[in-house]
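Below, each structure is written out as structure tokens.
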Structure 1
Amino acid sequence: MTDKEFKEYISTQTVIDDAFINQSFLFWFEDQEHIRSPFCENIKPELKEKTHRVFMEWVYELNQDELKEMKDEDYVEMFENILFNQASQLIDAKDVDSLITINYPFLPRLGDSVDDEKYGSSRVLRREIQKKDDDKVYMTLSMENQHREHWESKFELPA
């Protein structure tokens, strides 16, 4: 679809309103009570543009029967899939920590404070993802507590 065709489609389509798009970006681009934005500021403008385009092209490809069967949750799920996929493509592959944040937005990040029964209040110094022979994926958090003691926590990540 050319830019001109895309703009025309956006201005005439009645499936997705601007409020849905704007609220979706607002939710994921601004910190909320229970979630922080996983996206770096420097990619947000391009991420917004690309996600909007890919999502609306996906909507355009839906036939009438598919449109009738779609529920709001289906649109939200596809929008978020596209958003996170596009974000992963915009991050330099060498920026492993940003990729971890995008792939696991709800997990602790570098510099976060973590309270532990044994070690007390600690700060996340490093995060690492490992895939083991059992095909399970694990995250290791390296931490430092207020006494400068270093320790690690390792846990399985959801599939």
Structure 2
Amino acid sequence: MPIESLRSCEAQFDAILRHVNPKRLVAEIFKADKGFHYRYFKGYRPEKIGRGRLRRIAQKEIFSGDGHELFANLIIVHWNEASQRLYHEMLTHVQAINEDVEAIEAIEDGDAHRIIDDLLERHHADDVYVCVQLNGVRFDEALVTSRLVTGEDAPTSD
């Protein structure tokens, strides 16, 4: 899931990487997957690893092949933490539908439009799109594309 989430945001990936703390990410990978750490970071001082290197690793480990779940998950966690206000607003909206957000199979279009309209008052459409994709918010994909990618307004009820 995290791999597919990031793949759906490939156009926004550079913006996602701006929220990643490379030094912290390397330390987290070292603790969790030493093989991956040695493959990509051995011999580099953590403070010298930048987002460009992370981008090259992501091209190999996320956007091609099977992908590396841990690396993808850590990038998503860093984005969620850096964008915690948007993340928590989205979570609050979704929890209003069902407290157990994982049990939600789909969010009705009317609720989705209401949530998106509210979030767009305070956040940029690209950020809301990334939040929806990275966190697997169960909006209809066509609705997400029309509202957050092409910028269409919500349909009016007559």
Structure 3
Amino acid sequence: MTGLNKKQQRFCEEYIIDLNATQAAKRAGYSDRTSGAQGHALLKHPKVAQVIEEMIAERAEKTRITAEWVLEQAKIVYERCMTPIPVMSGDTQKLDENGDPLFKIEHSGANKALEIIGRHVDIQAFKDNLEVTVNDDLPDKMERAMSRAVELRKSAEKSVTH
């Protein structure tokens, strides 16, 4: 027993399809209007997070696809994409203006593979998410400021009347 209600369980099942919390929340039956917030909240729910982790681990075991496997495949793709391929014209290799043979490489595939590798080794430039620190005591500070403003106004009014 997972300890989740039916909607939460469905969210977990939907989330592991594409790892998109908003879309998973919609498909699980949460409203379109609140699906973004619901999805975010569900990912932070300890039991939901545990079930998702278990489901992903189970899937990785079944498919034998792990982070290491993905990293190795990205490395292979990068190496293949960076292997120079002769530029041909019929049976003859094309030459540049200096008479040197022309080669091409697959830049886009190599760049995508490097992006995957960079994310795996945690290079900050490849992060999609911006980390933000929220100062939760802002409402308290505002309330204190308002109280101080009221005190100052009362003090000013007293000094004017005396």
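Numbers at a glance
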quantity	calculated
Distance in nm of label points 7 Å out along Cα→Cβ at positions 93 and 117 derived as 2.4 - corresponding label from 1, 2, 3	3
Comparison of 1, 2, 3 by Kirkwood radius over Cα pairs in Å - largest value held by	3
Origin of the derived value -17500 (helix-only ellipticity at 222 nm (-39500 (n - 2.57) for each DSSP H run of 4 or more, over all residues; to 500); candidates 1, 2, 3)	2
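Rule-based calculations on the coordinates, nothing more; no lab input. Quick caveat: nothing in here was measured; it's all calculated off a predicted structure. Cβ atoms are built from the backbone, for glycine too; each structure is taken alone.
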